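Structures for review follow.
We did not get these values from a lab; they are worked out from the coordinates using the rules stated. A quick note: this is a predicted structure, and the numbers were derived from the prediction, not measured. Cβ atoms are built from the backbone, for glycine too; each structure is taken alone.
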Structure 1
Amino acid sequence: MESSDRRLRVAAARAGYLSTGDADPGAVSDFVAASWRRSQGAGVAADGGEVPYIGDVDTTSRLVRCSQPIIDRLVEATADLPLSIALSDSKARVLARVDTTRTIGLRIDSISLAPGFDYAEGHIGTNGVGTVLESGRSVHIVGPEHFHERFQPYSCSGAPIHDPMTGHIEGVLDLTCLTEHSTPMLHSIVRSAANDIEQSLLNDRSLRQQALFEAFLRIESRSKTAVFAIGRQVTMANALAQSVFDPAEQRMIAHHATYLMEGRQAVDDEIELPGQRLAHLKGTCVSAGSEIAGIVVEVRAVQEGSTPRARGIRHTTKRTTGFHSAAGAATSSSSPGALDQDSNSPLWRRACNDVAAALYRNESLLVTGEPGTGKVSLLTATFHHVHPGSRSIELDADDLAHDGTDAATSETGAPTLFILRRLQDLTPDGVTKAHAFLDDIARSDRPVCAAATVSGACADADPVRELLPHFQRSTSVPPVRHRIDDLPALIRQILAKHSPGRSTSLSAAATRTIARYTWPGNVRQLDEALQAALDKRPVGEIQCEDLPGYCYQTSGRTLTALESIERDAIVQALRDAAGNRVQAAASLGIARSSLYRKLKSFGIAVD
């Protein structure tokens with residue numbers, strides 16, 4: 001048991017500290033003294049105040065689920081010791097508590113160590129939960145080592161629980177008993193139990209995440225370069241990666257690797273980072289069974305001031321028709337990708353450069369990308385930028401299939417770009433007409449060129465494969481989810497387009513909501529969402545409640561019509577209740593546990 005003499009010396013040192021501000025180094029450790037200083041600096045009263053109640057916490061979280069078997073074993077192993085075992089999250093909010101005896105449970109109730117209460121050090125001073133999070137290490141706080149006198153009858157042993165994939169602290173396991181039952185062995189027990197919970201978290205990871213983690217460790221152990229592992233829910237980087245690349249560059253590398261992962265197995269590419277710095281990425285996708293777990297890439301910073309390679313593009317020079325001579329003086333001395341100047345996305349900048357280079361050289365171009373990414377808009381805007389006074393004509397698959405091209409190909413002196421949209425939708429007859437149409441453009445002496453768009457998922461469709469010989473270049477337009485850093489600029493452009501002359505903007509909370517959504521409809525869907533918000537608030541700062549309900553959905557699955565209605569009702573109830581989940585559940589007429597399940601199922605996130 002802990003020495004009563006030692007507790008008396010610590011109590012005297014605490015009284016001295018509260019009087020003079022100096023802690024007796026012979027009586028208390030530097031660690032405890034540092035916690036006292038933080039507590040006092042945070043304004044914690046040594047003799048008053050209550051433990052704050054936060055309210056709703058997720059008592060069914062993955063951390064709780066993975067900890068429960070270990071906590072049950074702890075209860076069995078310490079059945080002869082009056083002990084309270086508590087689990088908190090990474091914000092010091094208590095998630096669960098189990099008592100070995102009813103007596104200790106009644107005592108612990110008096111200090112509010114219960115689900116929903118906040119044990120942050122900045123609120124209640126030195127303790128076995130908040131001090132763990134402040135220090136990042138395990139603690140053993142006995143009696144008067146607590147800053148607040150309310151906790152002096154107790155001994156607390158706490159240990160951090162780390163996510164084994166990321167290293168971040170996910171929560172704290174705490175063992176609390178009366179000081180007369182305290183023993184240093186509790187410190188060892190809680191650390192061992194926390195390690196067991198970490199292993200449980202690792203075992204709970206999906207096979208995909210385990211496969212990614214193992215691949216990362218294997219490659220990192222032999223590599224002398226920066227190594228990143230990017231999965232759907234986790235990103236890892238070795239120490240070298242964190243020292244060579246700043247956080248913004250790391251985010252760009254992760255976005256680019258994720259984009260590459262969706263289209264191929266092997267990765268060998270370069271991207272341009274801010275300041276014309278290049279990064280060379282080389283790696284392989286990691287599979288778990290039939291599913292892609294993620295991608296592990298080795299990244300090397302290369303010489304500055306160079307232009308990144310355009311991978312997978314065939315550079316073929318077509319004869320010049322005098323097409324770009326009028327605009328040549330204006331464009332030859334400037335970057336062909338001038339339209340990318342507001343973008344922080346290397347993927348978007350690459351697409352802009354590829355399109356501009358092809359159109360300037362009068363090369364036929366195939367543009368792939370998900371629906372709504374702005375393929376046609378990029379082509380037309382770039383063409384008019386490269387060739388002032390030009391015109392662009394859009395032709396759908398049906399236009400070709402029904403002889404709708406005659407008027408489009410009429411004589412004109414202006415440089416003209418023909419854009420064949422949705423090439424994958426061509427019928428066999430349409431493919432035949434497209435062959436003839438593209439041949440005519442290639443043979444024409446007029447200032448004309450052709451481009452075509454294809455949905456990314458249909459790039460291998462038969463009509464597309466048959467028409468590939470007509471194209472000299474290809475590029476891919478990235479989806480919005482891979483252009484997160486461009487969202488502020490996209491939002492400003494869309495708002496300016498739909499509210500000319502008006503003062504409109506997005507609140508910080510609305511911007512966060514938009515950034516969390518995956519935007520499966522890409523720029524087109526973002527445009528529709530902001531139009532809907534402007535309908536509700538045509539002038540001023542757009543708030544979260546002005547956005548469509550689907551903007552709050554963070555899950556990747558597609559909801560049914562009925563689920564979408566239910567999702568919107570839940571979002572509205574949470575808005576009306578100012579985020580209070582208890583009130584929202586009551587207004588919806590469902591149990592709070594049911595609301596939590598639906599929030600998780602629908603992937604709803606509300607600030």
Structure 2
Amino acid sequence: MTLTDLVASDAPFALIARDPDTVELLTGDVVDVELLADIPLIDPSTSSETAGTPREVLALVPYRQVRERGFASHDDAAPLRCLVVSSHVSLPRVEVLAQLPTAPIPLADPGFDIGDEEYAEIVRRVIADEIGRGEGANFVIRRDFTAGVDADPRVAALTWFRALLEHERGAYWTFAVITPGHIAVGASPEAHVSARDGVVTMNPISGTFRHPAGGATAETLTEFLESTKETEELFMVVDEELKMMSAVCSDGGRITGPHLKEMSRLTHTEYMLRGRSRLDPRDILRETMFAPTVTGSPMQNACTVIARHETSPRGYYSGVAALFTPRDTLAVGEPTHDLDAPILIRTAYLVDGRLRVPVGATLVRHSDPYGEVGETHGKAAGVLGAIGAVARDTAAERHEAELDEDAPSGHRALLGDDPEIARLLASRNARLAAFWLNPQDADGSGPFAGRTALVVDAEDRFTTMLAHQLRHLGLDVRIAPWAEVADADIDAVDLVVAGPGPGDPRDSSSARIRRMREVVARRRSAGAPLLAVCLSHQILADSFGIDLAPLDAPHQGLQKTVDVFGIPASIGFYNTFTARVSPGTTQVGEAEVAADATGDVYALRGPGFASVQGHLESILSRDGMTTLERLTAHALA
């Protein structure tokens with residue numbers, strides 16, 4: 001069936017461009033399912049010829065699937081839509097372009113559903129009411145560009161797909177998915193997660209440089225790369241995705257980069273994270289729902305914040321398109337499919353004659369409201385300009401064409417190849433923990449081999465990274481959510497690690513805060529080894545009568561060198577509240593205190609316990625592993 005035939009029919013199909021030369025055409029039947037586990041990867045038929053046969057499936061996973069992890073969302077009933085592939089062919093891109101329609105698609109009444117001033121006010125509220133109250137480090141709040149479309153939906157979709165192929169560059173996937181009642185066309189820059197031959201890869205992208213008129217240059221890019229906000233924004237999302245990697249990969253995940261992701265109107269910075277896993281790819285997808293670059297961190301609370309500040313459901317925005325492909329060779333116990341899942345961003349949706357292009361900005365403690373407004377305009381323009389819905393930057397396109405013509409053998413050097421740009425990018429890693437930059441695999445050895453530990457998760461999956469590091473120190477570690485951990489579990493292990501979490505440690509109305517207080521109190525009263533981190537460090541300090549207070553400015557994604565009992569340590573902080581003593585205080589009851597000149601407490605230790613305000617597991621903690629080993633040794637001693 002040709003593309004012309006597909007346009008004239010009502011058959012569902014998908015077009016995917018993943019390399020410069022070909023376009024993949026997928027056809028098949030549509031099945032909507034309720035859960036990720038229901039994605040029909042195996043043929044359920046009773047036919048002896050096909051029963052049990054692995055099948056290729058392209059799934060559109062909506063944002064509402066976060067409910068599978070118990071997270072909040074506005075429910076719009078967007079289906080988890082599966083195209084069960086019966087035919088998958090690769091076509092030369094030039095042939096596909098020749099068959100695609102070119103006539104412009106007019107738009108009626110285009111504009112954002114939320115005005116600029118209203119969006120700026122939302123940014124202010126999130127910074128003050130959410131980040132300022134310790135609810136998290138960063139949050140992504142979206143707005144939608146909408147317009148009416150009076151054209152055949154399939155023709156419109158293929159017209160836009162052609163325009164993206166011609167005018168957008170640097171995309172991970174350029175795609176069009178046409179199914180009954182729903183069309184998605186996009187050029188996603190970001191692979192959320194992939195799994196190939198047991199190797200899981202995640203690709204956190206953050207920081208957005210909007211190209212000036214005429215295109216980007218090394219000089220204009222340098223200022224962006226030197227921005228503290230943009231750098232810290234990327235580090236925070238890498239931390240959040242390492243939490244996910246540590247949950248699905250036995251070796252935790254190693255980071256490489258940073259790199260530039262150069263597109264037609266925008267440039268981003270990115271890292272690559274890789275680790276090994278034997279999980280079913282549907283389980284990998286569930287454990288990594290969804291990317292912090294389009295939600296925030298910590299993930300669970302980010303979903304709650306999104307539900308508070310976004311008044312309408314997200315649909316497929318920030319979900320994923322997941323292609324499950326049967327593997328050619330299988331070993332016993334290995335998953336039957338590989339996975340390739342880009343994030344559904346920079347995507348136009350067409351439903352019932354309405355175009356919708358959702359875009360969001362990452363809000364951090366030092367966001368400028370109007371700067372974030374501008375970021376949403378830039379992201380929307382990246383899609384709308386490519387498909388011709390708004391004016392293209394023709395000067396930039398001419399500049400790009402000239403560079404291509406002047407390049408030897410047609411292969412133009414990218415800005416990332418510029419020596420000064422490469423130096424600026426590489427210099428970022430000097431701030432990071434070597435532990436996550438190097439290959440890792442816990443082998444059961446280490447100074448605490450033979451000991452057991454329970455990490456109590458207070459709704460911040462930094463606990464997965466913390467558990468991974470503790471395993472490298474030899475501990476046999478289990479993670480338990482705060483709402484499920486029993487007193488018997490708390491009593492049964494050599495070491496309890498009371499974990500970090502969002503919120504105000506003084507909030508006695510919170511069941512989570514109350515339970516974490518009980519965990520800390522139970523170990524202290526038993527004289528049993530306890531290590532308390534961030535929120536739990538504050539709770540431990542409070543049990544000694546040490547004051548708790550909000551910081552003047554939140555320390556979300558902040559790297560500081562602090563004195564930890566006589567040894568300087570470079571540590572990453574994600575706290576809005578602090579324990580505080582009178583300047584010069586070094587002892588409170590049986591607790592030895594490590595504090596700065598203002599009295600902010602960074603660590604406590606005493607008989608059978610130790611605590612730390614910072615996140616030793618963070619990529620920002622250059623001295624994280626050595627400090628973790630010191631504090632763990634003290635608690636166990």
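When FRET efficiency 1/(1 + (r/R0)^6) of positions 198 and 494 (r between Cβ atoms, R0 = 35 Å, to 0.05) is computed for each of 1, 2, which one produces 0.60? Computing FRET efficiency 1/(1 + (r/R0)^6) of positions 198 and 494 (r between Cβ atoms, R0 = 35 Å, to 0.05) on every structure in 1, 2 gives 0.60 only for 2. When distance in nm of label points 7 Å out along Cα→Cβ at positions 70 and 550 is calculated for each of structures 1, 2, structure 1 comes out greatest.
Of the structures labelled 1, 2, one was used to calculate relative contact order in percent (Cα under 8 Å, 6 or more apart), giving 8. Name it.
The value was obtained from structure 1.
Ranked by percent of Cα pairs over 45 Å apart, structures 1, 2 are topped by 1, which has the highest value. When helix-only ellipticity at 222 nm (-39500 (n - 2.57) for each DSSP H run of 4 or more, over all residues; to 500) is computed for each of 1, 2, the one that comes out at -8500 is 2. Comparing distance in nm of label points 7 Å out along Cα→Cβ at positions 54 and 430 across structures 1, 2, the highest figure is found for 1.
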